[in-house]
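K.L.:
So, here come the structures, one by one.
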Structure P
Amino acid sequence: MRRLWKQRVAPIALSVCMMLSWAVPASADAEDASAAEQVQIYMGQQKTDWEQPPYIDNGNTMVPMRALFEKLGFAVTWDNAERKAIASKGDLSISLPIGSGTASVNQIQYYLDAAPVIREGSTYMPLRFVSEAAGAEVLWDSATHTVTVQPIEDAQQSIRHLIDHVTQSSSFLQRAVAITGGDGIKRNETEVLTLQMNGQGSSAEVTFEVGFTVSTAVKSDHGVTISPSESVVYEFKGEVYKDSAGQWLLRTGIDSLPYVLQEKKPFMDS
C-alpha cells in the first residue's frame, strides 16, 4: 500500500508505505546483527551460495546484484554514466539506479523501500523487489531465517502475480490519481475477475478490480490537511502475453487500460 500526492500539494511530505521490498516481521529488527547475517536463501529447492554475503537492512534482504540476476537467468549491463544496472531477459527489462528510491520494470516506475547500494566493492539489490519483478514468489520463514524465491509455473497464477505487482507501481497509482481526481491515493485490494486465454496459451485478456482510498486536500488558516474522503473500486481490462523466455508481461500500457467505476462511497462508510 502507498499514498501518492499531487505536486500541487507540495507542502505535504510524500508518505510511502511500500509492500514491494522484502520485509521481515518487525520483531526481526530487534535481533542481533549476527543472526541477520545468517539468512539463508533458496532459489526453488536449491540453497544458494554467495561470494559476497547477503545482509538485512531495515527489514530488507539485500543480495549481490550480478549473482542474483544470473541466478534468475538475466543478462546484466552497467550504465556507468547514469550509475544504474540494467537486467534483461526476453522482453523484460529491469533498471535499478544506485542510491535511488525508484526503479523501472519495462518503463513502469516503482518505489523501493531499500535503494541499491555499493558495499565493499559489490552492488547490492533488494531481493524481494527484483525477484517479484522477475515473476517469482518470495516466501519468508521466520523460524529458520530462510527466504525462498519460488518460480511460478502455472500460467494463471503468473498472470495474477503480474497484475498484483503492476497495480502496486507508482505509475499505476499516478494513473489512479488522474482517474479519481484526488489529491492522494492508496491502493487497497486487487482482484483478477476473469482470464480469457487465447487458443495457443500465449496471451490473455484480463479483467481486474482495484480498490482505492481517495484523499483530498483541505486548506485552512493552519495549512493544508490531506484526509481520506471516499473509497472507490474500478474495473480495468488489459492484455498480457508470454514472451520468448516464458515470462508473462503486460501488453497494454497503464495509461491505455480501459476502466469503469464499480463502486463509490464516503470513506466513513467503508
Structure Q
Amino acid sequence: MTTIAYDIAYDGWAMLGRHARRMRRAPALFVLTQVMALAMLLFFGYVFGSAVALPGGAGYRAYLVPGLLAATAVNGLMTGMMQAAQDAQRGVMDRFRTLPMSRAAVPLGQAAADVLTMAVGLVPLALAGLAVGWRIEDGAAPALAAFGLLLLFRFATVWAGIYVGLVLKDEAAAGQLGSTTFFLTLLSSAYIPTAGMTGWLRTVAEWNPVSAVVAACRELFGNTVPGLDDAPGAAWPMTHPVTAALGWSLLLTAVFAPLAVRRYGRGDA
C-alpha cells in the first residue's frame, strides 16, 4: 500500500509539472476565467448593485464577492472538462497509458495543477474585491479556512470535469458544455438572496452545492447578512453552510475521482 501511494504521489507530481507548464504556455483559459470574474464583479457590483437592497443597509458588493469567489471555484468543471477532452481527442491519453506510471497519476496531476492555478487566481479577485469595498470581518484564521474551502471545492469540481471530459472526448463539445456551468452560479445564492425566490426554485437553489459554499464563505469572512441566506424556511445547507460545503466537496470527490481514474484506466478515453 505504501509503495502504491508513493508511486501515485511521484507520478502525480510529474503530471502536475506537465499541466503547470501547459498552462504557462497557453494561458488563455486561465486569463479568460479571471477576466470573467473581474467583469462580473464590476457588472453586478455597479450595474445591479444599486437595484439590490439588503437588510440593515448591508453593502451589495461585500455580499457579492464571496459569491464570485465560489463561482471561480466551480469553474473547475469547465477547465477540467476542456483539458481532459482535449488530451483524449488529441491522443495524449493514449501515449500516457504506454508509460510505466500509476493510472491515477494523470488525472490527479491535472486536478492538483488546476487547484494551484486557482490559488494564484484568487489573489487578483480578492484584491479587486477589497478595492470595491469588500472586507474580511472575522479575522485571519476563519478567512484562511474560507480560502481552503474554496480550494477544496475546486478540487472536487475539477474531478467531475475530468470525468465528463474523458467521457466526451471532444474538445468542441466540452467547450459548449463547459459554458453551461454559468447556470450553476445563477441558480444559487452567489448573486442574489434565495429568500425571494419561488418556493420550488428556492429549494433547488439552496440545495445547489454552490449555495452552500457561498454561504460558508460569507460566514467565515464575516459577510453574512442576518435573516437573508438563513431566512425562515431556508434549507439545511443554508443554516449549516460550512458543514454542507465540506460535505458536498467530499461527496463530489469521492464519487468523481474514482470514476475519472477508472475511465482513464479502461483505455476508452
Structure R
Amino acid sequence: MTLRLAVAQLSPEPAAVSRNLAAAREAVAAAADRDADLLLLPELWDAGYFAFDAYGRIAESVAGDRLTGLAERAADADLALLAGTVVEDLAASAADGIDTPEPTGLANTAVLFDADGRRRAIYRKHHLFGYESAEAELLEPGQRLETATVGEFTVGIATCYDLRFPEQFRALTDRGADLLCVPSAWPYPRVEHWRTLTEARAVENLSFLAAANGVGEQGDAELAGRSVVYDPWGTTLAAASTEPTVLTADLEPDRVTAVREEFDTLSDRRVYDTT
C-alpha cells in the first residue's frame, strides 16, 4: 500500500514553546488535509536547536502533555506522527515508567506515534554535536537504535548530525528499515554537506529517506531548510526551499524491492574486522 508521507519544515522561535507548539499543530492539520499517513517534524521544534540556555526549563517527559496532546491531534486524523525531536527530561520520563539511558539529565529525543496515538519508538540522538555547539555538554547520548512499522514500511530513525555516520544507517537497514527518517536542524555553513549526505544515505542503503530541516534565524545561526524526500535510487520525490512549508510524497513499498533486486549492492557488501 502507498504511504503518503508529509514532511514539515518549521521555523522554531528560540525558547518559545507555546508558539512552536502551535506551529506543530498547524503542521498536523496541514498533513491531515492532504490525507497523509505519516508526518515528520524537524529536530527540536519545541525549543529551537540553539536555545541552549532554555533546554533545562523547556524539557519534559516524553509522556508529558506536549507530545501526548500533539499525538492525540494526529490520531484524530488517523495520522502517524514522528514528532521530530524534543528536549527530554530523563528523570521525568523515568518517573513516568519510560526506559531511559540515564536516570537524570536531558536528551535530544524523537518519538514515533502510530495513527492511534500510541508510542511505537523512542530514539535519543546518538551523535551529539560539539563543534561550536553546547549540545554535547548538555545532553546525554542515546544508546539504542530504533525501528517501527508504519503501514508497509519499517521506519528507521536518526537525527541530524547522525547523517555523518553511515554505519548507523547501515545498522538500521540491517534491522529491516526501508524508510529512513531524519529530523534535523542543519545550518547554512554546511548546506552542501546536507545535500550530499541525505542523498548518499538513501542511495547506499537503497531506501527511501526523508529529512525534515528547520528554517529561519536561531540566534547567530540560520537553519538551511531544504527538507527533502528521496526514493531508493536517490531520485528526489519532494524538496523544499527556505520557507516554512509541508511537503508530501507518495511512497510505494514495492519500489524498495524493485531497486534492491535490480541493483543489489547490499548483498555484495563485505564486512571487515577492525579489531
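K.L.:
Output the label of whichever structure in P, Q, R has the greatest value of distance in nm of label points 7 Å out along Cα→Cβ at positions 152 and 232. Mind dumping the intermediate values first?
P.N.:
Numbers: P: 2.6; Q: 3.3; R: 1.1.
Result for distance in nm of label points 7 Å out along Cα→Cβ at positions 152 and 232 over P, Q, R: largest is Q.
K.L.:
Determine which structure produced the value -23500 for helix-only ellipticity at 222 nm (-39500 (n - 2.57) for each DSSP H run of 4 or more, over all residues; to 500), calculated from the coordinates; the candidates are P, Q, R. Walk me through the intermediate numbers first.
P.N.:
On the way: P: -4500; Q: -23500; R: -8000.
Of the structures listed, the value fits Q.
K.L.:
Where is distance in nm of label points 7 Å out along Cα→Cβ at positions 48 and 208 largest, in which of P, Q, R? Can you show the working numbers first?
P.N.:
On the way: P: 2.4; Q: 1.0; R: 3.3.
Comparing P, Q, R, the top value of distance in nm of label points 7 Å out along Cα→Cβ at positions 48 and 208 belongs to R.
K.L.:
Can you tell which of P, Q, R yields 27 when relative contact order in percent (Cα under 8 Å, 6 or more apart) is derived from it?
P.N.:
On the way: P: 16; Q: 27; R: 20.
Answer for the origin of the read-out: Q.
K.L.:
Given structures P, Q, R, which gives the highest value for mean count of other Cβ atoms within 10 Å over residues 120-127? Working shown, then result.
P.N.:
Values: P: 19.0; Q: 14.9; R: 21.8.
Of structures P, Q, R, the maximum of mean count of other Cβ atoms within 10 Å over residues 120-127 occurs in R.
K.L.:
Given a value of 14.7 for mean projected area of the Cα convex hull in nm², calculated from one of P, Q, R, which structure does it belong to? Let's see the in-between values first.
P.N.:
On the way: P: 16.8; Q: 14.7; R: 13.8.
Considering all the candidates, the number was obtained from Q.
Values quoted throughout were computed directly from the atomic coordinates according to the rules given, and no laboratory measurement underlies them. Quick caveat, the model's predicted, so the values are computed rather than measured. Cβ atoms are built from the backbone, for glycine too; each structure is taken alone.
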